[in-house]
Structure P
Amino acid sequence: MSKDLIVSLRQSTGAGIVEIQKALVEANGDKNKAVEILRRRGAAKAIKRQERETREGVVHAYVHTNGRVGAMVEVACETDFVARNEDFKSFVHEVAMQVAAANPLYLKIEDVPKEVKEKELQLYREELERAGKLKGKSEEMINKILEGKLAKYYADACLLEQVSIKDDSLTIREMVEQITAKTGEKIEIRRFVRFAIGE
């Protein structure tokens, strides 16, 4: 079961990783069958939400108490009713705090330029070669090791893949899924910017 397949299903269905893995096992690795299984289980409700437009939302600014770092985020939703909802506003504040604290470079994995991915993979390969950790390993095994290293890079560099500073059992993507389920609306982080003195 490849990580790319899991990521692809997660993006298209909005289902959690565990649900996706169970569906893939049940579907013997067939992506289309896994989507059908997820739909039957109700884990793919986000598919309908993804098709809806987000024309409302908020722009929120957070400045750390020391005044040396801050962030601004735009988070969109479907209705102004949700935009005024306290749970939604709290979520947006948490996202702004995350940006200020964790300094993500990109919103999602797809935003990472191809040349950056290639450069990171090359650096990891050279690092592993210098440490002698690739000797005697097949190219397939080496690629799996490099994919794991790249996944760690994404977890640092991509906001949606980062572990929440507020709840380390969740990624920001999972927090988006939670607020989407709670509000019943499509919620999306559109963009962010971070400011820091001296950077």
Structure Q
Amino acid sequence: MNLAGVSISAALNQISWVSSTVEQVSRSMGTWRNVSIQIINYSDKYILTNPRTYTYSGHCHNPPQPTITRKKQEACSFSKTDYASCGSVGVLTYNILINETNHVGELAIMFSVPFSYSLYENWFALGIYERGISCDHNLFNQMYYKHSGPFRREKGTGSFNTYSGKGVLVKGTMSAFGQSIIKVELWDEGHAALY
């Protein structure tokens, strides 16, 4: 029996299980405007730690994992406020550490799932910021409204988004629906092209 094939198969099964769980969590939240964020850390060098959240609209439903180590994946979710005419809108940040102690920067993920699609659309942004950036209204405004900065913004239509900086490459997609899913991958810059 090929043990390498077994371990690859087991890893793919685990990833598929987490993906379906993220989708199930999104559908089971009890609101029609929410976002579940799945983060997979493919890096050989970096870990993510010390998550911070800011919600402009809605609340954090399932909090982010405190640490995402190398070759691991985790998920969190945000939802609109019950009985309110608002969506699920905000920012999630993580410290990016190399060798568990050297803080090299911040991963920032901006998300917007609006209440009304007659005026608005889903948007998301991925960025790599200087260490110590505050996860607050100012960061949200920059990532949602500004046209330049250490991030890239895209409509949430399932399209690919990517940004690199500080030796890190972040890639992601976002669905176009009210119960939205964002899938994010963290890679060592230069390694992602090999896979």
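By the measure relative contact order in percent (Cα under 8 Å, 6 or more apart), tell me the structure among P, Q with the highest figure.
Once relative contact order in percent (Cα under 8 Å, 6 or more apart) is tallied for P, Q, the winner is P.
Computing percent of Cα pairs over 26 Å apart gives 29 for which of P, Q?
Q
Identify the structure, out of P, Q, from whose coordinates helix-only ellipticity at 222 nm (-39500 (n - 2.57) for each DSSP H run of 4 or more, over all residues; to 500) was calculated to give -6000.
Q
We did not get these values from a lab; they are worked out from the coordinates using the rules stated. What you are looking at is a predicted structure, and each value in this text was computed from that prediction instead of being measured.
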